[in-house]
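Have a look at these structures, which come just after this line.
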Structure 1
C-alpha cells in the first residue's frame, strides 16, 4: 500500500511517519517549500508543494498513491490576528482540501483519511458529544473544519472516493506546543495554580493513540464513509490532569482556590476568556463508535502518554 501524508512535518504528521515506518507500506510526505524535513525518517519520500490552496498541483505527490492522510491545515490559535479569520481558514481548510480531494479522486486514490476536530461538534458541554449530534462549531476554525467535512462527503458521492473523518479533542504528546507546553513548564516549575475550585471533565487523546486510530482508519474496510470521535477513553478534570502531569515530573501539584466566577471575570477583563473557558469548562466525547465498529482500543493509557510527554519535555527543555 502506498500512502501520501500531508502536514507530514507537523506534530501529528511526524509521529504518524514514525509509526508507518514500522509498517509494510510505502510512505510519501507532501511538504511545503521551505519547511524543515531533516527530522523526518530518511526512508520517506518527500515531495514539495507550494501551498495548501485551491491552485496547488499534487500530480507528483499523488502518483501511485492508494491512501491519502490529510493532516495539513490552517490550525486554530488563541490569538488570531487575521483581518478576516474565517476567510483565511476557508482558503486553506475548505478550498485547499477540496482541491486535494478532487485531484486525489482523479488520480485513482482509493481512500482519504481527514483529520478534523471536535470543534465541529462545539466548544463543550457536560454530556459527551457523539457522531450523531448536530454540528455546532463556535469559531472560524471549527466552521472551516465542518465545511471541509461537507466538501469531502460531496466529493465522495461524486467520485466514489472512500472518505474517513476523525475528530480528536485536545492532543498531547512529545512535540506538543501552545497551551499544553506552557502547562508543562508551569507544573515543572511548581507554580501554584488557581484550580482548586474546578470540577470539570475533559476528553483528551495522546499522540500515540491518535496515530494508532489514523493508521487503522487508513485500512479498515468498515471505516469507509464514517466519522469517528476518538479519545483516550478516560475523562479527567483539569485538576486531575495537572496532578498526573506533576506525578510524571515526580513532584506534588500545587493548587489554591479561586471561585470560577472570579476566574471568568478576570478572563473577560484581560481578553483571555476563551483560555479560562478551556481551563474550567467541560468537553467530553463518546468514542465508543470506533471501538465498536473497528475494534479499536487505545494502545496507551493516559498515564503512559503523559509520561512520554514529560520525558520528551525534560530532554528537550
Structure 2
C-alpha cells in the first residue's frame, strides 16, 4: 500500500471544499443574471411573459438539461463526450423503428437503453483502458451512432402511431399543470446533484478530475470511475432520446443535433472547467436556463435560425475563454 493516500486525500478534499465554495458564489451570480435577463425580456420582448411561451421554453430545456447532468460528470472528471446528441438520436430512432414494426414500445425502449449503455461502455473502455483521447473517441462514436440512426430510417423521419398512452404521457402529459418532461428533469437533476455531493463513490469524480495521479495513489480506481461516468452520460442521452420520441411520436435521425455543444456550453457557463475537477449539476442547469432564455428571446424577436446558431457558438467561445482565463489565474496563484 502506498504511504501517500492520507496526504493525497487531505489535498484533494481541501481542493474540493474550495471548489464547492467557489461554486456557491458562481451559482448565485448566475442565478442573479438569469433573474435580471428574465425581467429584461419580460419588459422588452412581446409575448415572452405569456403562459404558453414560458411553458414551451421550459419543455424545450428539458432534454438539454438531462444531457447536461451527464455531461457535468464527464467534464468534472476532465473528460468530454461529443457523442451525446447522436446517442439521443440513435436511442429514439431504434425504439421508434422497433415500435413501428410491431414491438411493444417498452420492450423497444429497453433495447434502445441497452444500446445506449453499449455506446457509453465503448467510450469508457477505449478512453480508460486503451488510453484514447476522449475528444477523438467520442467524436468517432458521434459519427458512428448518427450513421446507424440514418441507416435504420434511411435518412427520413418515421412517424409512429398507436404508441402506449402511458409512454406518450412521459413526453406530453402534465401533473398539476406542470409538464411531465419538466418533472422528469427535476427528478433527474435532484437525484444526480445529491449523489454527486453526498455519494462517496461519485465524489471520486472530483478527485479524478482534480489530480488523476493523486487520486490513483489514494486508492481510487480511476479506470472504473471513468468507465462509470461515460456509461451514465450515454444512458442519460439515450433516456433523452426516448423522451423525444414520447414527445413527438416521430423517430428522426437528426434529433439531438448540436446537443453536445449546448450541453458543454451550459456546463462551462455554470462553472465546470474543461480541465476537470470542478462543476456542479445545479450550475449546469442554470447554464441551460440561461442559454434557453437567450435562444427564446431570439425566436420571439424573429431572428433567423442561422443567427441563433451563431449566438450559441459565440456563447460557447466566451464560456471556454473565461474558463481558460480563470485556470491561468489559478495556476499563477498556485505558483506564487
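Which structure, out of 1, 2, was mean count of other Cβ atoms within 10 Å over residues 65-72 derived from, given a value of 23.1?
Label of the originating structure: 1.
Thinking of 1, 2, which structure, once Cα extents along the principal axes in Å is computed, gives back 58, 41, 37?
1
Please state which of the structures 1, 2 yields 16.6, 50 when Rg and Dmax of the Cα atoms in Å, for residues 185-256 alone is computed from it.
Derived from 1, not from the others.
Of the structures labelled 1, 2, one was used to calculate helix-only ellipticity at 222 nm (-39500 (n - 2.57) for each DSSP H run of 4 or more, over all residues; to 500), giving -11500. Name it. Display every interim value, and only then the final one.
Details: 1: -11500; 2: -26500.
Structure of origin is 1.
If relative contact order in percent (Cα under 8 Å, 6 or more apart) is computed to be 33, which of 1, 2 is the source? Write down the numbers at each step before the final one.
Working: 1: 17; 2: 33.
Of the structures listed, the value fits 2.
Computing mean projected area of the Cα convex hull in nm², for residues 33-112 alone for each of 1, 2, which one ends up highest?
Biggest value here belongs to 2.
Coordinate-derived values only; no laboratory data. Here the structure is a predicted model, which means the values were calculated and not measured. Cβ atoms are built from the backbone, for glycine too; each structure is taken alone.
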